[in-house]
Structure I
Amino acid sequence: MAKMIAPPCTRATGVGALPHTDPKIACDDVLAIFPDFPYIPTLPDRGQLESIVYNDSEQLPGGIIRDDRLFYDNTADNSAALEKIFLDYLEGNIAGYPLRERYASAFLAMMSRDLSSAPILKWQVTGPVTFGMQVVDAEKRPIYYDAQLADMLSKMLALKARWCETEMMARTGVKETLIVLNEPYLASLGSSVVPIDKETVIAGWNDIAALVQGGLGIHCCSNTDWEFVMDLNPSVISIDAYTTAKEFLLYGESIAAYLERGGVVAWGIVPADYRVFMKETVDTLYEKYLAIRRDLSQRVGQELFDRQSLITPSCGIRFADRDGAVAIMQAAAEIAHRIRNL
């Protein structure tokens, strides 16, 4: 069963993608900037298979890539493969759900590092809502709208997440793990245009939380029904605080209760879009973060707020080269350093 993580006490870490193409250099940069809360980046510029959804798709029954799009082939008989996933989930058999280099080169590169001195290691897995809404069948219908396939997805991704955290503990010596479900499609909660059934979301979350043994969080870089998300009781809620802090803070009472029961908010106060980042400075971003801190500290007190907070980029880093990505990560680390030394 997933659990809350140790209080991060306003440390900094990263989110998702980096523009690097060399996994060794990507890991070097992450460990240099975020030694107290390292994360494993994805490297989509190396190829399509390392991008969101695709990097977790190797074991998808009936999965085919056509015209640079991942499809579910519902014209084929996938019943045996589907049954295997359900059986593997019931038996906790994770051996058949590894990450391979062409899907996750930085993950494998990080597995060669000695992280026994790090308190935690973070990795992201595509969430079942986003996976199921991005993959369509032969009729171009998202497979998340098929009850059996939505059920299969949550169990397949649970097995993948459990395999990842097991590898992270065994091969790096890290003391604690955090798996974050990358769920931008949670922005569709309450939408009449792209409807998402909340009961299906809850069932999928529970499937994954039942199998994962370490921390389990959610990243959504758009506005959503945050009270619903907090009620799922994730270890970490990772948000684009640069863009959506105002809307998030409308849920002040729920945020306070979430922090009080051990939840962590990863405040993505540093814009991950390098074009936007270049219009800011560390000082201006620090002031934006202080405004959030002042607002919420009126409800929970600064001590609890600081104890249960992380500082991050707003999302995976985009429109940047290596130097730009390093600058964005360093800005997050500097803001965290300033808060911890107040």
Structure II
Amino acid sequence: MKEQFKNATEEFYYLYSNFDVTEVMINGKNEIFYEEKGKVIKSPMSFSDDKEIVEIIRNLFLEAGKEFTENLETEVVNLPNSKRMAVVLPPISFKGPALVIRKMPIQAHTFDNLISYKSITKEGVEILKKIACSFKGILISGGVGSGKITLANCFTQLIPDNFRVIVLEKVGDMIINKAHYLHLQAKERTSESFIELIKFAGVLRPDVLFVNPIDGPEASHIVNLGRNGHTVHAVIHAEDTIDALKRMELMYLRGDSIPGQIDIRKMINDVFTYTMQLDRFSSGRRVITSINRIDGVDDNGKFIITPLYWYDKENDVHKITNEGEKLI
């Protein structure tokens, strides 16, 4: 970014309106960061004092049609043009007023976009098409900023249009481009509110449920819905496929019922036949690093994982396995 600014407030509003900037993060008056084209960059600018940051927050609250109060401590606000702001103020924030602006794409990406970014190849997309049409559940996993929501948006486009898709989110992030869908958000950003929404979704005649994210005791309710005959796809934060399945298991244990470990794993596999892992590299590039099939649980209680497609980082190339070839 080569533009010159008189002060940090002027720079902030430039970053706020710049389409190439996907996130703006203020950690305190001397720390302004932004993400542009996948890279996080520190701004050389600083605010003169905390009041300058508070005034920005106040103005953005007004833009969202909400009232800013002095006793506010934390808040998440949906802003116009598909932006969302998270705010945290002292005494919770030690460095002073802090905020994060996250910008959602106005239009969903397509797999053609992801192929051009070298996130996946045409062969990988063909595998995902077969998975989408099989109506077997897939668990989409990845770390922070790895592109899970982007991939989830793209995956919904592969589901045949004559099937009714119901998207359930704790906080609305996804952009759905379907002929026949219902997009729902939990009333409050709590597990209890999300669980109520998940329970209710079963009576809305879903052919496919898409859940974003699984991150708490709602896991057991999602598994129960899937075992009742609904196809469930879901997003989960995890470092790899094994981590995703372990997290599902641990979160299931936070639910109402606690069966044995092997039984839990079998129930998870009843609902999720496939997994897909994403990673974000230091360059900012996001890559689908594996697509796997879960072929049950062995006698020792371990998941049987069959690779279908994977990314060879050393040679910067995606590869399809023999089992992946069979699928397409």
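A few remarks follow.
- Origin of the value 1.00, where Rg/Rh (Cα atoms, Kirkwood Rh) was derived from one of I, II: II
- With distance in nm of label points 7 Å out along Cα→Cβ at positions 59 and 299 derived as 7.0, matching label from I, II: II
- Ranking I, II by relative contact order in percent (Cα under 8 Å, 6 or more apart), the structure that comes out highest: I
- Set I, II, criterion distance in nm of label points 7 Å out along Cα→Cβ at positions 195 and 227: the highest-scoring structure is I.
- When helix-only ellipticity at 222 nm (-39500 (n - 2.57) for each DSSP H run of 4 or more, over all residues; to 500) is computed for each of I, II, the one that comes out at -13000 is I.
- Parent structure of the calculated result 2.3, given that distance in nm of label points 7 Å out along Cα→Cβ at positions 35 and 99 is the read-out and I, II the choices: I
Quick note: the coordinates plus some simple rules give every number you see, no bench work behind them. If you're wondering where the values come from, they're calculated on a predicted model, not measured in any experiment. Cβ atoms are built from the backbone, for glycine too; each structure is taken alone.
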